[in-house]
Structure I
Amino acid sequence: MTNYCDTPLHAQALLGIERFNRGEYWMAHAALEDAWHEEVSPVRDLYKGILQVAVIFYHASEQNYEGTIKMYQRSQKWLKNWSAICCGINISRLRADLNIAIAKIEELGEENLADFDSYPKIEYEVY
């Protein structure tokens, strides 16, 4: 999939990442979903993975422990086969940050999810 990683981000994907980094997870999901629907190359699967990460943190911010864990499990297949950097997005860092966040969420458990405050940012470069 590496050859597709040299393409620029879809405008809606860029908007989704910007919203994600502001903590607007549901709106990030919506923009990334638009990019996913419009993209015809395999990069659409990357957008699907990132939009699922947005949903993970939306659920966490709403103290929905079960939804957080369920979406994390679903997201893994969409994020695992990409190169470290794809379309300017640091996928390697996103995966690592997501795994750290989920470990902390699991440590807190459902009863203490409101204490979670380690929301990551998506590192990206526009080209």
Structure II
Amino acid sequence: MSQRIAKAQELTREVLGESIQRLKDPRVGFTTVTAVRMTPDLQQARVFVSVLGTAEDKEQTMAGLASAAPHLRTELGQQVRLRYTPELIFDLDRGADTAERIDELLRKIHAEEAQEAAAEGVEE
């Protein structure tokens, strides 16, 4: 990836992160922009966001972000100097959910191992 694209992605992530926090849409919950991936021609930006809350909260937030995309694109264009302001496509970043599920499974495995060790200790 070129330095130009990497810089554009980082600036876009920062600007959108701040702009999303200022949105007045009640559907948009606590949202963090985790990454931005732009096409090589900088015409489209896939914006990955992490949202706290239930599945319904996440769905509502994604709908709110899709609705606010034209406004966010305008703000981005005003703050970041690019020949073309990219089309914004929002995607839910499921990395946090996956990490939480892995932690849950590991805790369960450790608890089972502790129970087995305790049972073996009683048998001896």
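Where a number appears in this text, it was derived from the coordinates with a stated rule and is not lab data. All of these numbers come straight from a predicted model, not from anything done at the bench. Cβ atoms are built from the backbone, for glycine too; each structure is taken alone.
Quick look at the values:
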| quantity | calculated |
| --- | --- |
| Per relative contact order in percent (Cα under 8 Å, 6 or more apart), the highest-valued of structures I, II | I |
| Structures I, II, by distance in nm of label points 7 Å out along Cα→Cβ at positions 11 and 115: label with the highest value | II |
| Top of I, II by FRET efficiency 1/(1 + (r/R0)^6) of positions 19 and 59 (r between Cβ atoms, R0 = 25 Å, to 0.05), largest first | I |
| Source structure (of I, II) for distance in nm of label points 7 Å out along Cα→Cβ at positions 43 and 91, computed value 1.8 | II |
| At a computed 0.4 (distance in nm of label points 7 Å out along Cα→Cβ at positions 27 and 67), which of I, II | II |
| Source structure (of I, II) for Rg and Dmax of the Cα atoms in Å, computed value 20.6, 75 | II |
